[in-house]
Structure I
Amino acid sequence: MSNRDNWAAVDVPDQTGRVAVITGSNTGIGYHTAAALAKHGARVVLAVRDVAKGEAAAKRITKACPQADVAVQELDLSSLASVRAAASALKITHPRIDLLINNAGVMYTPKQTTVDGFELQFGTNHLGHFALTGLLLPHMARRAGSRVVTVSSMAHRIMAAIHFDDLQWESGYNRIAAYGQSKLANLMFTYELQRRLAAKRKSTIAVAAHPGTANTELTRYLPPFLRPADRLLTPLVVQSAAMGALPTLRAATDPEVTGGQYFGPSGIGEQRGHPKLVEASKQAHDVELQQRLWTVSEELTGITFPV
């Protein structure tokens with residue numbers, strides 16, 4: 001595909017008739033992704049944990065773009081019961097789903113567990129999205145050109161590994177390494193999902209993106225020793241959430257995108273800039289690890305995929 005260096009929100013093609021479900025879309029990158037898709041004609045569903053914040057975000061979008069079609073769906077990715085309930089509601093309310101954007105996430109949280117006993121970052125960022133995708137995928141397979149876009153991070157390279165011997169960090173906890181594990185899992189999930197979709201000759205594709213270094217609420221749990229560097233570097237390398245949303249938007253809408261591609265900013269170190277094709281770590285492409293993670297994820301969530 002053309003890897004032009006100035007792709008922007010204005011390049012999003014007409015999305016009229018398409019339904020996009022975006023997790024964690026009441027703020028930050030998810031919000032700007034939702035606003036851009038709505039502006040270009042998509043029916044957008046803000047799948048969020050806090051419904052009141054979701055409704056406020058929907059109002060901001062429709063105020064800026066009165067013709068926007070925006071709905072809100074309650075979804076707590078840290079609860080498999082909530083994921084199942086949200087998926088059921090989405091399938092009833094929306095006869096078709098064209099885009100599922102797995103955007104929501106938590107970063108560098110103190111040691112916590114989900115309702116189901118999973119380490120919070122792994123449970124929310126990976127397992128919650130794994131389960132949601134598995135539940136919605138049959139609904140998406142009916143739609144030609146449907147896409148699952150999962151948002152990863154440059155952190156998939158930092159202290160990152162899939163700790164199969166202790167996925168839930170029960171024998172020790174490092175919040176940075178745990179976040180890296182969850183973001184590496186996002187990429188491994190994308191690649192394994194794409195391989196399975198292609199094997200079944202499905203029209204749905206799986207694509208990944210990362211926002212670079214963007215100004216969002218994710219940094220609220222930044223470890224104290226990193227905060228001075230964050231304050232120093234923010235004016236130099238951090239881009240707006242709207243710019244951070246561009247790799248996701250390109251992965252979701254560019255007609256030249258193919259399954260298994262990965263998009264990130266074009267600038268130095270992929271920290272900022274317009275979106276382009278980027279490369280994941282060698283570890284992320286390890287097929288044996290991808291398949292092992294898939295099997296474990298099915299066991300932990302109780303969700304099996306139709307591929």
Structure II
Amino acid sequence: MTDRPLRFAQADSREDFQTRIAWYYYVGNMTQQEIADLLGTSRNRVNRELSACRENGIIRISITRPVGACVAAEEALKDQFGLDNAIVVPTPRRPEDLRAAIGFGAAGYLEPRIHDGMKIGVGWGRTTRSIVHSLTPRPLRNIQIISVLGGLSHCSRINTFEIVSDFADLFDADRHFFAAPIYASTEEARDVLLAQDAIRETHELAKTVDIAIVTTGDLSDSLIIEYGMTPKEVVELDRAGAVGDVLGQFVDSRGQLVDHPINRRAVALAINDLKAIPSVMLASGGASKIRVMRALLGAGLINVLATDEATAEALLAAETTGR
């Protein structure tokens with residue numbers, strides 16, 4: 001092994017550079033410091049690029065045996081909330097790794113259940129993106145990936161259009177978009193949008209999916225809050241009793257829509273339509289999400305939950321104490 005950095009590494013694209021690091025680390029069994037010395041970079045950068053490899057799908061990890069305590073939490077969640085299935089993963093040490101961990105667990109559940117002829121409804125967000133990046137590509141026949149809500153004009157990597165396209169690319173699937181913003185300017189404008197042929201067709205198709213994959217946010221940690229709303233609207237929602245949103249629609253602690261104009265402007269599948277979908281997976285976790293997750297579970301809107309161990313314990317404790 002040469003003591004000098006490899007010159008050709010300097011010409012690699014970012015993806016090639018990441019792949020080289022992943023190869024040396026997982027196949028070559030080199031330490032991060034050895035890789036850094038070989039490529040003329042820092043160990044911290046090697047660590048960051050390995051994390052990026054897991055996020056963007058260059059590295060796909062398969063774990064074949066579940067953790068016993070997580071299995072126990074899964075059974076408890078199914079019993080307490082009447083779920084068809086629950087997926088609980090170990091809580092990562094670093095909070096920034098939580099979405100990737102939940103996405104990995106959700107993908108492991110979904111992979112054997114995705115088959116020819118399916119219609120899959122997909123939301124948006126960072127956890128959904130992690131699910132997509134954890135799935136193994138394979139060609140399928142007559143499969144459709146359908147957006148269940150409109151999009152935003154920016155935050156492209158986690159927007160509905162990119163999520164649906166990336167998901168569809170995995171399985172050579174047809175894709176259907178809500179070609180509209182998540183919020184219309186008025187309730188009347190929303191009705192006009194939903195009456196347009198292309199949007200109406202997607203809206204009706206979204207009601208017939210075999211499985212819908214959704215995430216949720218609270219009033220402090222939500223893409224809707226971050227990109228789609230004004231501070232004044234956030235204050236109003238809090239006063240109206242909102243604990244968070246699903247499909248861009250805000251609910252109270254009972255999982256009921258709060259009385260706020262923004263809910264009447266949402267270009268999305270109505271949350272009550274979720275009850276008619278055979279399988280609705282909520283993929284979410286974190287201490288700030290407990291109240292809204294509890295609300296959605298209690299309202300019977302979700303029948304499959306993908307979360308982490310700490311969140312599962314908090315949900316079960318909240319159920320026991322009645323909080």
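No value in this document is a laboratory result; all are computed from the given coordinates. Fair warning: this is a prediction, and the values are worked out from it, not measured in the lab. Cβ atoms are built from the backbone, for glycine too; each structure is taken alone.
Source structure of the calculated read-out (mean count of other Cβ atoms within 10 Å over residues 71-78, 17.4) within I, II: II.
Given 1.5 as the derived value for distance in nm of label points 7 Å out along Cα→Cβ at positions 183 and 199, which of the supplied structures I, II does it correspond to? It was calculated from structure II.
When mean projected area of the Cα convex hull in nm² is calculated for each of the structures I, II, which structure yields the highest value? When mean projected area of the Cα convex hull in nm² is calculated for I, II, structure II comes out on top. When mean count of other Cβ atoms within 10 Å over residues 79-86 is calculated for each of structures I, II, structure I gives the greatest result.
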